[in-house]
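For reference, the structures are reproduced in the following blocks.
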Structure P
Amino acid sequence: MPDHCPYQTFFGNQCATYLASPQTAEIVNLAIRLGRPLLVEGEAGCGKTRLASAVAEELKLADHLIAMTVKSTSQAKDLLYRFDALRRLQDAQDPNNTDARCVHPYIELEPLGHAIQQGLPCVVLIDEIDKADIDFPNDLLDVLDRFEFDIEDLPRKESAQCAKVKDFGRHVQAPAGGVKPIVIITSNREKQLPEPFLRRCLYTQLDFPSDPAVLAEIVGKNLDVLLGEISDELIAGAVERFCQVRARGREVNVQKLPATSELVDWVRVLHWQQRSVESVSPEHLTAADQAVLFKLRQDLERYRARTAEESGE
């Protein structure tokens, strides 16, 4: 791998629909320069997943964004390659089909495997890694450290033939002078990740923006064609009321605080319903407000109980 950085600098403010803080942009650039995966945590709705899209867009790699959402059944090799054993079994029922005698016709590289094998600039998103079994991050350790791997399902005797037909053999690694992909991993902290895995990563946490001006700018970036129709006054007023709703929610320990994605949707709803800032009250949220801002029944019940208590109902 070359010592110089093959990627441009990520500034965080040049994406059409995303605004990263200067601190986040700095950490992204450090991860890129060091060739380390970036582990991103933070509350739901604050842009963890979209950070990868923003990096890809700003670095002119939008067509080279490789994304995988991790499931509880995911294995590390699912990111690297796929062995279609079922299709091979079906083909074996046909005596005229000679492919089934070998394994390599049924091996295909998956997103991260392609990125490693090609050695071209790209962004790889591994979303919600904490949903997987504990073995998942452990199995990724060497791959993320060296950016090479073995296709364990491919017999060694078929490696040369597979390389001839598909341009990769049993051992897959970047070509000479190849580029490490930018790897962004998100976690919702549903389970603790192994320490050896964490040591391989750089870490950042995306916090909810505390500056109303930043929130207003984020809203503006995500309103698309509505931006010209919605007044700055409505956006500023919605941001102020939204922060009050979050503060009340934190006081009653709601599990899922409304975040930036809910704020953007709320501004759209206020505009569509032609409501003024003065009509919006954190103490008397409408049914539409509640549907947009709260996603868990118990959170909404706690919020309602607090407002009822304050109003003496």
Structure Q
Amino acid sequence: MNIFASIPSPDISSIQLGPFTLHFYALFILSGIIAAVSLTSRRLTRRGGQPGIVLDIALWTVPFGIVGGRLYHVVTHPNDYFFPGADLWKILFVWEGGLAIFGAVLFGGLGAFITCRRAGLRFLSFADALAPGMLLAQALGRLGNYFNQELYGAPTTLPWGLQIDPMMSPAFPAGLPADTLFHPLFLYEMLWNLAGVIIILLADRQFNLRWGRALGLLLIIYGTGRTWLESLRIDPTEFLLYGLKINMVTAMLIALIGLVLIVVQSRRHPEVEASLYLPGREWSPESTPVGQRPDRAGGADGSDDAASTGRSHDHS
């Protein structure tokens, strides 16, 4: 293999800061959450949402998403955690990698739905505002996979093949030379997701995607991309459905759900979405004390919404 025309993998996955260990995987997950919350807050506030409400929703969505992502990973990879002499506490070691996006979306969506109902906010309105931020968070999170030397595909001779250290990657295929290059699936997905962010933002500007249509476009983009990526993966799959990997089947279903959502909602709601809120639960700046209202100049694009709440947060 020509290792001079390839992508090297980092030889570290964490750094020590005094008594604390900073794992790059966790750092990029956190960066993705912050980026998603920031972008979603701008979009929702610009549409008439209450400043700061995205932070409140994130306080439920993020923990739900992390738990769901970990559960899905553990359930679909039982042999990695349940064997004679296994340390079951490792199930909790999320910083070592192993957060499945499908479980994170399912449980995170449940957390968001609960919080939206409590706030009187339409869930699909929130999901439309979140759509590009979700892909942005996923793109940044994939850099954590790079530092963990995971999420790579079949061997390749392409000049952007990824180097993997067999000593640092337990999933390195047995029998292959140590200098084997692999498809950098983390990079493919990161670029795919960033392209998806641009597509959703442009489509929303052109077609005013409301009533769940931006969410539907997100599901189509991610589902189709993930279906392709799953076809390149070589890590062992413990669950098959009709001869297909369970993640591939799930990805195809997600894309199909997105398509159905767009078609159904376009027929049911051809009109402009009048409010983000449920009937009788509307919010307006006049209902907020003067000292807590967003500045009119900055509130138009939601850029000051985080500052106006006086709160901070830590994660999408």
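Bear in mind that the values in this text are calculations on the coordinates, not laboratory data. In this text, all values refer to a predicted model and were calculated from it rather than measured experimentally. Cβ atoms are built from the backbone, for glycine too; each structure is taken alone.
A value of -18000 was computed for helix-only ellipticity at 222 nm (-39500 (n - 2.57) for each DSSP H run of 4 or more, over all residues; to 500); which of P, Q is the source structure? Could the numbers behind the result be given before it?
Working: P: -12500; Q: -18000.
The correct label is Q.
Taking FRET efficiency 1/(1 + (r/R0)^6) of positions 15 and 39 (r between Cβ atoms, R0 = 25 Å, to 0.05) as the quantity of interest, name the structure among P, Q where it is greatest.
On the way: P: 0.75; Q: 0.35.
Evaluating FRET efficiency 1/(1 + (r/R0)^6) of positions 15 and 39 (r between Cβ atoms, R0 = 25 Å, to 0.05) on every structure, the highest lands on P.
0.65 is what came out when FRET efficiency 1/(1 + (r/R0)^6) of positions 31 and 79 (r between Cβ atoms, R0 = 35 Å, to 0.05) was calculated for one structure; which of P, Q is it?
Values: P: 1.00; Q: 0.65.
This value belongs to structure Q.
If distance in nm of label points 7 Å out along Cα→Cβ at positions 87 and 111 comes out at 2.0 when worked out from the coordinates, which of P, Q was used? If you can, show how the numbers build up before the last one.
On the way: P: 2.0; Q: 2.6.
Source structure for this number: P.
The value 0.75 for FRET efficiency 1/(1 + (r/R0)^6) of positions 103 and 231 (r between Cβ atoms, R0 = 25 Å, to 0.05) was derived from one model only; which of P, Q is it?
Numbers: P: 0.00; Q: 0.75.
That value comes from structure Q.
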